[in-house]
Structure 1
Amino acid sequence: MNALDSLYQQVILDHAKARHGDHLLDAPDAEHFERNPTCGDEITVRVRLEPSTDRIAELGWQGDGCSISMASASVLTDMAVGRTVPEVLALTEEFRTMMRSRGAGEPDEDVLEDLIAFHGVSKFVMRVKCGMLAWVAAEAAVREATAAR
């Protein structure tokens, strides 16, 4: 394992241990539950938007699963809060593209930030759903929150 792979692995482990956003919000604008039937990982993501805007004021989640799915949810919290719904949806699509790459190409670190750590995960098809689980739930929740306005 090279030094960069080791650093990326450490980012995932750090987020899996010190989970950012690991709590459910009271009175969210929307929530969505996702489950990975293959491995049993599950997560509920709740979002609250700033009043009269499409900016994410708060995101909280609660779940149970492998270190990859829990770390991805933690990174989601860090990256989604403060961004607009269109920005989060675009970021989700960038992450999805990287996760479907099977490790090919060079993803844009300036766009993906800490999500770049999951590039190695994309080589393992059975783990892609683990990495995407929270993002799929958040994508549905933010769409629901904006549709309700």
Structure 2
Amino acid sequence: MKIVVQRVKNAKVEVDKKIVGKIEKGFLVLLGVTHNDTKEEASYLAKKLCNLRVFEDEEGKMNLGLKDVEGELLIVSQFTLYADCSKGNRPSFISAAKPEKAEELYNYFCEKCNKDYGIKVEKGIFGADMKVSLLNDGPVTIIIEK
């Protein structure tokens, strides 16, 4: 499982020109699932994400987490994180999990962040053609894998 975390001032996701998820200060999270991922990986990454300290404190140091700044999460499933571009110019997505498994772990991950860590979670629509907009803050972009 892999997540790309972007610290944002705001972010939103639209499907068919309708906003389906929107946050202010927090993280836009792109989440990819591979074949052998389990709830264990999802739980690990949820804990890591929700405790990640990359917001500036009063001294300008990245020392505060989502809870400290009353941050929110916008979590978007993205199978293309498992693209393999090693051969040719057309990526292979063979490493991405089948949609049924990926959707189950995506929903589990979102639920963990919300219920276990008390973070407000907004979501995209799994499998939909989504338009994601964000105002990256910093920019700060971090990749975490398990």
Structure 3
Amino acid sequence: MNEAYTLIRGAGLKLTPRRREMVALFLHTQKPLSPLEVQDHLKLHFRQCGLPGVYRNLETLADCGVLFRVVGFARERSYALCCRPVQEHHHHHHIICSSCGKVGQVDQCGYHEGMMIEGFRLVSHVVQLSGICDSCVSKEKEGFS
């Protein structure tokens, strides 16, 4: 949690009670959450909790590296906790279990800013991988036995 707080403060942002609660929620669930799921949780702790404010805070936490945006089917928007410690905060990607939502990190990336690909100069990229985690694979195997 302190690592997330360091990222928030390092971005020149205030560590508001709502942001603290959002970080705690993502640390507790350890899976991607939609803005509506986050709002439902925040309503348990705060009398007023509008969806636009939830979206703004989620985007702010994603911009400073605490969360990352998860690309879903049908343009669903969700967010997950970035599991990279602050001292190691560098370019990486995420892999998400399509069964349980567990998030992992991938350090290997063959892309870098400025490289040429098919006549295009790369200025940015987004990579999200999907797979099945070991735990879910084991459960699948048990179900077939």
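No value in this document is a laboratory result; all are computed from the given coordinates. Since this is a predicted model, take the numbers as computed values, not measurements.
Laid out as a table, the results:
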| read-out | value |
| --- | --- |
| Read-out relative contact order in percent (Cα under 8 Å, 6 or more apart), computed value 20, structure in 1, 2, 3 | 3 |
| Origin of the derived value -15500 (helix-only ellipticity at 222 nm (-39500 (n - 2.57) for each DSSP H run of 4 or more, over all residues; to 500); candidates 1, 2, 3) | 1 |
